[in-house]
Structure P
Amino acid sequence: MHIQTKFHGEIKIQSDQTWNFPKGIPGFEGEKEFALLSIEGNSTFQVLQSTQAPNVAFIVVNPYTLVENYSFDVDEPTIDLLNIQQEQDVFVLGVLSLKQPFETSTINLQAPLIFEPKMKKAKQMILNNTTFSMRHPIGNQVTATEGKA
């Protein structure tokens with residue numbers, strides 16, 4: 001299928017690149033299908049792009065590569081919605097808020113994106129625990145052009 005994107009223009013995506021968000025994403029509840037797109041030359045960051053709305057796209061990253069002590073429990077509604085059987089059945093991404101200079105950018109640790117690859121379902125889960133911030137600074141831990149895979 002062909003989609004219009006915020007950062008890549010018009011592209012062709014395969015069905016295995018799409019993820020169903022049954023409840024949408026908070027603030028974007030009408031958007032249920034997203035594609036997870038690579039960023040050329042960057043193995044750290046990806047784009048979570050709505051397949052229907054070109055301007056709805058988020059830069060995402062594995063939060064464990066940026067935050068040493070990040071951990072949380074997946075709540076029962078998320079486990080049920082995504083049909084999670086085991087912890088290793090999922091992967092987690094965090095939404096970045098990009099700023100200039102890049103080192104002042106932040107990651108939302110309070111609302112991680114939980115992905116279940118077998119069913120290709122995902123959900124943004126808002127944590128009840130306020131240990132982690134919605135605007136956790138990424139500092140100099142990673143640069144815009146290099147990263148950890």
Structure Q
Amino acid sequence: MVARRGGKYGFINSIGEIRIPFIFDNYKSTRGYGKEATDHLVAVVQNGKWGFVDTSSAEGKIVISPQYKSVNSFVFGRAIINDGKGLYFIDKNGNKTTNHYKDVTPFNASGYAFAEPMNETDPTLRYIIDKNGGIIFYGNTIREGHLTNLRRKK
């Protein structure tokens with residue numbers, strides 16, 4: 001569990017033993033993100049950069065070192081990352097699983113996300129992608145959460 005000492009955050013086990021030192025400036029838990037946001041990975045910030053710690057074992061460990069401008073919680077084994085150049089998804093090992101996007105939503109219950117591609121000549125183009133970055137559908141202008149002119153990617 002998360003604990004705070006001297007203005008820094010760290011992680012302790014159920015009997016109060018320190019498992020991850022008090023070195024983080026802040027954290028973001030998965031509470032409030034729905035039941036799919038699990039994976040026991042907690043986002044932490046150190047020196048203005050975000051990464052993830054694994055809280056599932058008694059030892060606890062940093063699994064993705066703080067290196068990102070911002071992060072979202074893991075959903076379906078993927079997290080949205082902002083590296084300052086755009087948004088993309090990573091897996092629980094920190095491997096990039098999609099291209100950079102101008103904007104992207106978390107995955108829905110079916111495992112799909114809306115994505116706005118980078119540097120497109122058509123500013124209304126949007127994708128529906130799977131968790132591996134595959135484009136399933138593409139269309140134009142999201143209107144009240146829907147795509148118009150929807151086409152399946154071949």
Structure R
Amino acid sequence: MNQAHQSRFLSEQAKRSRWYGAVTAVLAFIILPFFYHTDQTELGLEGTLLWRGIGALAAAFFLISLIFKPSPRQLNTFHGITLTAYLIMMLGIADLVFTSSKYGVQEYFAVTTGTLTILAINTLVAQGARPILMWTTGILTIA
């Protein structure tokens with residue numbers, strides 16, 4: 001691929017990453033408090049505030065990065081970091097649930113569904129962040 005095509009390709013990926021990243025970040029700010037409340041009241045999960053906070057910080061990180069007008073490559077990287085943080089959030093909560101003997105089938109189902117949902121959403125909205133997300137998903141899944 002020559003330089004002009006590569007530049008155009010990165011630019012188009014960055015436009016999609018900007019749009020999808022902004023939408024998912026705004027949705028994260030709306031949804032994360034609801035899910036934290038559900039963690040506490042419906043499922044009785046303890047220790048999820050840190051993990052939900054990581055998701056909120058990732059959303060804030062992406063929105064703040066837009067202020068500084070990053071290059072297309074940087075924007076795709078920031079989007080990948082944000083999506084990876086959402087996955088880390090769910091895997092952290094899953095670790096809390098699956099390593100504790102006080103949780104049962106309801107909690108296992110909720111965490112498994114949440115983790116698979118994040119993986120599906122990440123796959124759909126990754127755009128230019130795919131290489132980063134592909135590597136980190138593999139590494140985090142193995143860990």
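Throughout, read-outs are computed from the coordinates displayed, never taken from laboratory work. All values reported here derive from a predicted model rather than from experimental measurement. Cβ atoms are built from the backbone, for glycine too; each structure is taken alone.
Upon calculation of relative contact order in percent (Cα under 8 Å, 6 or more apart) from the atomic coordinates, which of the structures P, Q, R produces 31?
Values: P: 21; Q: 11; R: 31.
Answer by label: R.
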Read-out distance in nm of label points 7 Å out along Cα→Cβ at positions 41 and 89, computed value 1.2, structure in P, Q, R: Q
Work out which structure the value 11, 41, 38, 10, 0 belongs to, where P(r) over Cα pairs in 10 Å bins from 0, in percent was derived from one of P, Q, R. P
With Cα Rg over 2.2 N^0.38 Å, for residues 49-120 alone coming out at 1.25, pick the structure among P, Q, R it was computed from. P
